[in-house]
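Bear in mind these aren't lab numbers, they're just calculated from the coordinates by the rules spelled out. Given the structure is predicted, the values throughout are model-derived calculations rather than measurements. Cβ atoms are built from the backbone, for glycine too; each structure is taken alone.
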Structure P
Amino acid sequence: MILKYLVDEFEHEVNSTRRLLQMVPEKDLDYRPSEISWTMAELAQHIATIYYWYVGTLTKDVYDMADDHLERSEANDIKATLALFERNVELARAALNSLTEEKLQDQWTMKFGEQVLLGPMPRGIVSRGFLFNHIYHHRGELIVYLRATGNKIPGMYGPTYEESQKA
């Protein structure tokens, strides 16, 4: 039953993430709110990249990031980032659909070579924290970037402020 909810949430949130990434304008790709922050382009690409991590997280008991060969697009090309997002969503969807309720209980560990980065912990917990919530966190950042540069944002869980003022 939990797995069905995860799949449903994934599908709903992919659409929200897509709409948000589609709002990133080329003119503001170099915007960064501080010298230690990512640019808008880098943040958008990171969001697209997180979907790639679903594969290693959901299909391997030990995900060694040192052995993974992550494909990235040119960060300053929002069309390439959107294409990367779409490819990674398909990979993530397949990995999520390969799960069973039992596999959600399996212990999972993330490593970088010999260094343990996360875990061991149940895959279901990792799915929520490392994958789903990680995306939501960075989407919130991207919304702030878009607002700070005067751009529109899509309603994620209801109308935006601007949409509610028109009513």
Structure Q
Amino acid sequence: MIRNRIRQFREAHIAPCAADYALAREWLDGQLLTLFEGQHPRDIVHTAATARWLLARGHESRELIQAALLHDIGKGHQRRRDRVAYVVATNLGIVRWLAKRESRLELRRAVARSLRHSAAGAEMLRAAGAPACVIELTARHHESPGDDPVLALLQQADAAT
């Protein structure tokens, strides 16, 4: 877990490449493509990598790949320090205390966005007319998968990238 977080921190400055956008255009269109393109650049890189991880392992379900490309759209734009604060606060068990949507401090507002990004992303997808499965996978991508193998796959890909 810590090794993955360090890797994520190191790779956070990598800009999206043409292949990231080409992959999205292959699997998304209309408002869904617009949502993908509106993500923070580091989320574009991450979600494209999540989709590639699944594709490299032979998973080609349209809805699963769309969910991989869109699962973090609810995060919005955040500074690197905001994301670090979210991870540290989560590990310390104080994330709900730190998160405050109405704070005058951007860090607290950003932590609040991270905390509810799954639900916010699902709302954005619903408004954009995404398939129900994509909406549900996005809404639940941080919940226990139970016996949902598709959600478990998305979570495995998300964690690996």
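Laid out as a table, the results:
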| read-out | value |
| --- | --- |
| Comparison of P, Q - label where distance in nm of label points 7 Å out along Cα→Cβ at positions 22 and 38 is highest | Q |
| Comparison of P, Q - label where relative contact order in percent (Cα under 8 Å, 6 or more apart) is highest | P |
| Structure responsible for -21000, with helix-only ellipticity at 222 nm (-39500 (n - 2.57) for each DSSP H run of 4 or more, over all residues; to 500) calculated and labels P, Q on offer | Q |
| Entry that produces 2.8 once distance in nm of label points 7 Å out along Cα→Cβ at positions 78 and 110 is calculated, selected from P, Q | P |
| Parent structure of the calculated result 16.9, given that Kirkwood radius over Cα pairs in Å is the read-out and P, Q the choices | P |
